[in-house]
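Got some structures for you, see below.
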Structure P
Amino acid sequence: MSSRDAIRPIGPGVWELGADFRTDMRVPVHVFASEKLLREMGDKVFEQAVNVATLPGIVGASYCMPDAHWGYGFPIGGVAAMDPDAGVISPGGIGFDINCGMRLVRTSLSWPEVQPRIRELVDALAVRVPAGVGESGFVRIDCDEFRAVLRRGAGWAVEQGYGTQDDLLYTEAGGCFVGADPDCVSEHAIARGHLQLGTLGAGNHYLEIQVLHPAGVFDAELARAFGLDLPEQVVVMFHCGSRGFGHQVATDSLHEFLHAMPRFGIPVIDRELACAPFASQEGRDYYAAMCCAANMSFANRQLILHRIREVFSDVFGRSPDALGIRQVYDVAHNTAKLEQHRIDGVDRTLLVHRKGATRAFPPGHAELPVRYRETGQPVIIGGSMETGSYVLAGVSSGAASFFSTAHGSGRTMSRTRARKLVKGRVLQERMEARGILVRPVSLRTLSEEAGFAYKSVDEVAAATEEAGLSKRVAHLIPVGNVKG
């Protein structure tokens, strides 16, 4: 029997592949999806989720979010919590673009105010926020100062005048993962990353001007608490990570872990799931390097926010404060974090891998800022550049996935296939005709990111809510996009 045939529903929007499906599974696989989204998941997703279920020290289940699709090692949209004493850490459960994440910024501007200036805004953002492979940012620092960035994350950028303390307050973990140690990072990684601060990168990374959908508020009270409270309100959302630096950190550790696994007695089921005991020197060193990459990414997004404030201020001739520019939240995906979770009535420290999945803490959680202590954490699910995005909130029932939720739409086809179906120039013209102005670095990349290459973000958000992972708050629609 195939894994797809063996999966069974166990609750609204929740499916299980039992731990008896394969003799080496330590826990079951739980998939959060509607029937339609489940059918759209490729067989490779289930195969990878089963492989994850065999990892030493895994707790609860191997989880797949509604946007899950095939990835490297873990499926993208895969979550696994490990006992830090008996379990492993795996770069394949985190990703190459470490702390690739989302940041949402609100303004007090309405679409009628912005529409006459949208072309000017998008063009200026495309100049001030470099995008594409290998691009350098506006901050020029040497390798020693870059090591300070790796230790302090977004806090370093704020200390240099590129932001406010409120920005840090409304960033996951305050914009800095504790445990970063630049001595655990290779010189090659530092050389790749130290000039890339303040850049978007390529692929599915973007900076998007969006409008609060006129009929897209699902919970008005939560929307007000998040600062989304004006008719046709203009917001800015962007998606980027740790660039070549994070990629090199992951690459360095994967090679080391593959050689170390036999010594630790860990079978190599899939080379992409190379891992090491978290308690080992190798595991701890990788975690310290991963925290460095996460911090680089937080600083990167902080510098991009600074550029956004500059552009809006220049275009509208008013200060960022006068324009009501305030960060709603910055949330990471592609990380592993030590967190407290309650298992069978006992509080435990677990190492939670989230690969293409987002943290979604519930109301009352101690790690949330006071403003969100009653609402739950803002969650950002980015859609394709043609379809819009969603803001959600963490809920208590999210404990079923260690408070993890979907992070985006999830691809349904390869980039090669998408390029064959539409030319970038044609897509750009179609989007502009529909009121979405896009400035891509490459028309080739633009065609790879066409809306039809992704799952429906509406279905993903609805399935996320049905499964009890997070609650829909508001729908945002794109009007201007800078594409990596």
Structure Q
Amino acid sequence: MKNNHLENSKQIIKKNKIEFIDLKTIDLTGRLHHITLPVYPNILEKLLNEGVGFDGSSYGFRKVENSDMIMIPDLATAKVDPFRDASTLSFYSHIFLTDEKRSPFNQDGRYLAKKAEELLKKTTGADKSFWGPEFEFYIFSKVEYDTRTASSYYRVEHAEEFYKKAYHAANPFDEYDDFRDEASKLLKAQGINVKYHHHEVGERGQQEIETYFSDLLTTADNIITAKYILFNFAKQKGLFITFMPKPMYQQAGNGMHLHLYLTKNGKNAFYKKGEYGNMNELGRYFIGGMLKHAPALAAFTNPSTNSYKRLVPGFEAPVALTYGQGNRASAIRIPKYVSNPDETRFEYRPPDATSNPYLALVAMLLAGIDGVTNKIDPIKEGFGPYDKNFLDGNDVDKIHFLPRNLTEALDALAVDNDFLRRGNIFTDELLEQWVKTKNEEIHSIGTMPHPFEYKMYFNL
């Protein structure tokens, strides 16, 4: 297989007269980085054998005194970059240590994704997990923001201003349907097939693009690629986009809902006709595990302070640790509109795109595996199913909710992390580094005066 990918990459280089090779990878928090090399004879063989050295501490991975690492291209991810002036072939990378064995780095999300899929087979008998992300984002015509010792502000300008009824709005009021058309074509050219796109609920320029299912590693790669495509395309158009969970006050937040199912012997492993949502015991246990561990999961699926300005009641925020077919306040929804047995699935609604998608998806998979292994029944645990508006009824006292802020999510992770350690996938080092990084973010934001504090307290 490796030789096939090598030959395919060489053909792409020849056909497209490729001048540069670009190696892409993300840091611990999920931000994309790259390094570019001019093409020369046998460059791919050299990269496969030797890789490219880099400073892992600058990626938030390791301590400065032990930070030399190597990135090696995954030739299966070869794609021509549409945003480089020079013809450039892009690859995602695997990260290795500099020891004699060239050991895989245990904080490399792409490595963890492969380990998690192997664990899924071993523990549940399923073949693979398949994921379908929904990308929600805002488009603004102008954005300014800055934070300094003596000033702190943001200002956005938007071409759209609905008075409600923005969901699925039609042109000419939907200003960016052509943008989404063109973006969908760019995504398709990168191997990401769009299911549909539309205007979202947000009245000041919120958009949604939903994509089809892929396996865990490909989905995480696709999330990074989709953000790269949309950011660059917006810049070409003189626009600004953001995936921030809550970029505007009193406007709907941006989530990254993830639809999920497992396969066994190539067929959907969740389907059973006649059960609630046509979801069988395996699917229910998987749901049970995810809901039981949801507070700890939030440290990875909702890992920014801004995440919790979206996760508040109202605006269809999925804050309740429940499941059902109808209520969008539930963390898990089984779509009613699915009639094809092969597509039987559930939707995990809390995540947002400030996450490192590799870590977030792997953590979700491990929570589900724990549910299956320990037969965590969501009905017995009191997670539902709920199809009514429980937030206004007597049942609200029985319901548990997601953490109210990132500190609470990290606290939940501190007391509930054994499920992440299964198969030694999340190591002590990774968990410690993650918590350290996120606590630094909390401290930085917590010690910075907020503009609204001036409005509340300046004259008090």
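The numbers here are math on the coordinates, done by the rules we state, and not lab data. Being a predicted model, the structure only gives us computed values, none of them experimental. Cβ atoms are built from the backbone, for glycine too; each structure is taken alone.
Summary of values
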quantity	calculated
Entry that produces 6.3 once distance in nm of label points 7 Å out along Cα→Cβ at positions 45 and 173 is calculated, selected from P, Q	Q
Structure responsible for 18.5, with mean count of other Cβ atoms within 10 Å over residues 245-252 calculated and labels P, Q on offer	Q
Mean count of other Cβ atoms within 10 Å over residues 261-268 - highest-scoring structure of P, Q	Q
Read-out distance in nm of label points 7 Å out along Cα→Cβ at positions 101 and 285, computed value 3.2, structure in P, Q	Q
Test item: mean count of other Cβ atoms within 10 Å over residues 85-92 calculated as 18.4, pick one of P, Q	Q
FRET efficiency 1/(1 + (r/R0)^6) of positions 117 and 357 (r between Cβ atoms, R0 = 41 Å, to 0.05) from the coordinates reads 0.70; which among P, Q	P
Test item: Cα extents along the principal axes in Å calculated as 63, 50, 48, pick one of P, Q	P
Which of P, Q leads on relative contact order in percent (Cα under 8 Å, 6 or more apart), largest value	P
